[in-house]
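We did not get these values from a lab; they are worked out from the coordinates using the rules stated. No experiment lies behind these values; they were computed from the predicted model shown. Cβ atoms are built from the backbone, for glycine too; each structure is taken alone.
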Structure I
Amino acid sequence: MLNQFSRTQLIYGEEGMERLFRARVAVFGIGGVGGYTVEALARSGVGTLDLIDDDRVCLTNLNRQIFATRKTVGQFKVDVARDRIAEINPKAVVNVHKTFYAPDTADQFDFTQYDYVVDAIDTVTGKLELILQAQAAGTPIISSMGAGNKTDAAAFEVADIYETSVCPLARVMRRELKKRGVKHLKVVYSKEPPLTPIDDMAISCRSHCICPPGTARKCTQRRQVPGSNAFVPATVGLIIAGEVINDLTGFRRSND
């Protein structure tokens, strides 16, 4: 029967769509990268999504985050995402967690419940804990490396963390994961050297913070506010979503 996922089913088949409908995917970080991942997973028919982020939409998010609009500024990102998913696929189950993921909040999550985990957070300690917890539970995980201060969307690729180069975040992650005995990790990264953002305090969030009331971690606390654009985080998010969908369905394109 014709339905909203019929075009997707033409690629993945009925069995593949059933796998997506039955799947539960957790996305940690609903910002520039994670937001586009969530959007694509919802439009692909993933049946249950867990959204983890304690941040609110800020005016400066409008340049790159799909859930950020003038109307949603000040709202929790996970709430905005949940409402949007309901308009896309009312049958999807969406669990929201207004939590900043870190080692001290890791015990709030049972990773054995998930069929896949997406790491779209930007702190090294949080990423490391997330990866260790997912791998301990035997749950597949894909991790986003640095997307800030970059302009070449076509440079991003999927690789094992130990095959990466150039990316400063990937370098740190390689070192720390090796210390912890992690053998493999699927990541999305770019060899494009990151730019140094223009030092213009007239437009810097560090001196003119406009974070909504109730924001836990304001930009004034950051050592550096990275530059961003509309297309690089979106590209990374969609690449991640594609990997999740293909892995969940078992789809692999032939070389024919």
Structure II
Amino acid sequence: MSRHRYTVFTAVLGTAVVAGCGGGAQPSSGAGGQPGEGTLTVSAAASLTKVFGELEKRFETDNPGVDVVLNLGSSSTLAEQIVHGAPVDVFAAASPATMKTVADAGLAGAEQPVFTTNKLQIAVAAGNPKGVTGFADLNKPGVITVVCAPQVPCGAATEKVEKASGIALRPASREPDVKSVVNKVTSGNADAGVVYLTDVLDNDAKVDGVSFPEADNAINDYPVTALKNAPHAALAAKFVELVRGEDGRRALEAAGFGTP
């Protein structure tokens, strides 16, 4: 049975683990605390949740007996997990900078190709009751805005837009990942949040999206790699092939991701 978890913070001490939010769930393990023989652990940016959930099912269908475990969260946190010894097979990041953290530690595979792109969009409550029409409106009186933390790819992209536009946002909070930003808007705790186009499309029943031209200055590239010391190297390579292949491309495009 497949298991998903959303990562918000992990400290790896002693035996490496891949931890999730809330209860600290871990992948099923064999001897020595490592993932079981049929388990493939994929750490992926939170914005890839829906697409990788679909690819997970496809991979398990094509590879009977294999259980894909998705470890989902902010790319910066996932990278730190890997650097601190978490037994991960595949890493899909939302920016080259977070992939570089893993590569600089000598843990990335020989190739870290960009497999897709993403673009910022403003998520607002359904019906856009505060009348947000662009990036500058996020500072309007009475508009509660939330963004991603700067160390997170969506936060870094937001800062890039701020510098390019000369508009310094005054957010009510800086969240650990895009899912947290969307949740603030859908729960009514914020009026607007800077997320990715794909997050708006994934929550189109609850939020509306507001495009803004400055987003073109901050396109996110998403690299993927089968990790150098992947516990299941052959399966990791096959999963990367799926992500980069025709099935992966179709799933990504349907979710609103761009072509690199």
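Work out the source of 15.0 here, i.e. which of I, II gives that when mean count of other Cβ atoms within 10 Å over residues 152-159 is computed. The read-out comes from structure I.
Among I, II, considering only mean count of other Cβ atoms within 10 Å over residues 40-47, which has the greatest calculated value?
Values: I: 21.8; II: 27.0.
Once mean count of other Cβ atoms within 10 Å over residues 40-47 is worked out for each structure, II has the highest.
Given a value of 2.5 for distance in nm of label points 7 Å out along Cα→Cβ at positions 104 and 144, calculated from one of I, II, which structure does it belong to? Clearly, the read-out refers to I.
Here mean count of other Cβ atoms within 10 Å over residues 96-103 was calculated and came to 16.8; which of the structures I, II was it taken from? Derived from the structure labelled I.
Quick one: P(r) over Cα pairs in 10 Å bins from 0, in percent came out at 8, 32, 34, 19, 6, 1 when computed from one of I, II, so which one is it?
Details: I: 7, 30, 37, 21, 4, 0; II: 8, 32, 34, 19, 6, 1.
It was calculated from structure II.
To which of I, II does the computed value 26.5 (mean count of other Cβ atoms within 10 Å over residues 72-79) belong? Comparing all candidates, it corresponds to II.
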